[in-house]
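These are the structures in question, set out in turn.
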Structure I
Amino acid sequence: MELWIPITIASAFLQNMRSALQKHLRGRLNTTGATFVRFGYGVPFAVLYMAILHYGLGRPMPVPYITFAIWAVAGGFAQIGATFLLVYIFAFRNFAVGTAYSRTEPAQAALVALILVGETITVGTVVAIAVSVVGVMLISVARTELTLRSLVTSVGSRTAVFGLLSGFLFGISGVSYRYASLSLAPSLPAADPVMQAGYTLLVVIVMQAVAMLVWLVLKDRGELPRIARAWRPAVIVGFVGATASFGWFTAMTLQPAAVIKALAQIEMLFTFASSVLVFKEHVNRLEIAGCLLIVLGILALVLI
């Protein structure tokens, strides 16, 4: 099994865990505060990863060039924008439409990579991505009164537009992180995906934490004491989030972002399994069909 496969699956599992922890924090913090925790409390762990890699394992430190800075800034702010749009969608009654469309991220990542850097993927990979995306969209709308027809005809709705834009920005961030990491290779004696990913993560997460901290100071200063008081669960969120990001960045250094994002749809299976096994929620036909499509898409992706 190629290394990027278990790394991606582990990252998806950790991301699902982080989302659950952030949902718990959402009861104590507002949306901005809960989002900041992901970055701010993740910085110490990103520093620790780099310290272990460089000082503990003796791996050479990469030297960034202007290309790295451009990709890192683009990816960091695209991810912030995508996250905020996704959270904003939840304010609408029919947020399932927007959420479903945001799950087109793998397909949009492939399109972004093609336009920005001319990166192409095989026809088989395109089919695998399409199958998994349809599966995720089915699960996203399975517990609403929406039908597939209404999902398709709602493309022009506000939630659908925001959902597509969120997926587009997530696609930009994934592609940007991949090429930021790859741009570091020439500065090393030999390609080192782990070190390249760790350095990219450190730079990006520090930039995101600083940007969000400035926003909080200027626009929502009253949230800062609540963030400080919630430090115990926030530290866990920071650790899990940083570990997941380290896995994502490493995987996207090894494979195109669209491929990684497609396999990452397995996160929906983890979420679905939790709702069924832990919360004993009812399973309907659309959810079963969606799960089967995700599994089929993932198998096609891995076995191609």
Structure II
Amino acid sequence: MDVTAVRTFVAVVDAGQFQEAATDLSVTPQAVSKRIAALEKELSVQLFIRDARGARLTIDGQAFLPHARMLLQAVERAVDSVRAGHRALRVDVIGRQLSLAGLLRGFHRAHPGTELEVVTLFDSDTAIAAVRDGTIDATFRAVTMPGRQLPRGVEATSVFDEPLHLFTGPGHEFAHAAAITPAQLAGHRIWMPGNMPRTEWAAYYDELAAAFGIIIDSVGPDFGIEPLLDTIADSTTLGTFVSEQTPLVWPAGHDLRRIPINDPTPLYPHSLVWRTDNPHPSLAALRRHLTSACPGRPDSGIWTPGWSHHPVQPARV
């Protein structure tokens, strides 16, 4: 259906006359008449009765009007969805229940007029490709390879380093510890069924395990966080890792424990990845918010994987 003709139809209804509608649309009365005639031909009905008082809707015109208005509203929403100054800022996070989603909620509280569209893509390669292609505006990811080349025009900057905690049931060896060191976890089994091969989080935990002799058990299936918590609660040997700010709720009978890890504290490094030529005004606001809201990395007492020490290089032109 010709959207211009539908818009002209609604303009005539609102103006009450073809002449005034033509003035509102900055076209000639003849153009208005041709558009309405073409629309009536397409619909095989008469939409208006024209007389000395102006243009009145027929019964068919009255039936068509609410649908015409809804059609024009849908067209406007479709245009806004790709117009940088109007559409929502599309941001990818690993999971909606993780701390990065909380960072976005903090940004939205600070900028309540900003419309956000939060998506969850699978891994960093998929997310970075989506940034490159313009499918999303930004992604929060651990960018894993030392000196890794990003696609041309795409940049990444470190924004948030998140401390890890050990998560155990009440019968675990470390359940009553105020804190533990990574060295104490040597030889202990950490169950993480969500660690998929070739993902950035699997790369992180593989390097952590190698550095401290920790056993990362990724044998699945991964049924999600609730079955994981059920298993951890009943085990005297299994623990898992969670980040410090990940919000978790569990039944009171589980009596689960979150135990800080110190000397050194493992930090999971999050970077923001975006296109340098992205004109969306809310993207710049998000970057400014993250700069002010996220503390810098401490100089000592921490552990991060080797690849997080290297700046991510943009591809050469």
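Every number in this text was worked out from the coordinates using simple rules, so none of it is lab data. None of the values given here were measured: they were computed from a predicted structure. Cβ atoms are built from the backbone, for glycine too; each structure is taken alone.
Could you figure out which one of I, II the value 54, 49, 36 for Cα extents along the principal axes in Å was computed from? All intermediate terms of the calculation are to be shown ahead of the outcome.
Working: I: 54, 49, 36; II: 92, 52, 33.
Clearly, the read-out refers to I.
To which of I, II does the computed value -11500 (helix-only ellipticity at 222 nm (-39500 (n - 2.57) for each DSSP H run of 4 or more, over all residues; to 500)) belong?
Label of the originating structure: II.
For structures I, II, calculate relative contact order in percent (Cα under 8 Å, 6 or more apart) and state which one comes out highest.
Working: I: 39; II: 22.
Going through I, II one by one, relative contact order in percent (Cα under 8 Å, 6 or more apart) peaks for structure I.
Using percent of Cα pairs over 19 Å apart, for residues 32-207 alone for the comparison, can you identify which of I, II gives the largest number? Each step should come with its number before you reach the end.
Values: I: 63; II: 73.
Checked I, II; max of percent of Cα pairs over 19 Å apart, for residues 32-207 alone sits with II.
Can you say which of I, II returns 2.9 when distance in nm of label points 7 Å out along Cα→Cβ at positions 200 and 272 is computed? Walk me through the intermediate numbers first.
Details: I: 2.9; II: 1.4.
So the calculation was done on I.
Suppose you compute distance in nm of label points 7 Å out along Cα→Cβ at positions 8 and 72 for every structure in I, II: which one lands on 1.4? Working shown, then result.
Values: I: 2.6; II: 1.4.
Label of the source structure: II.
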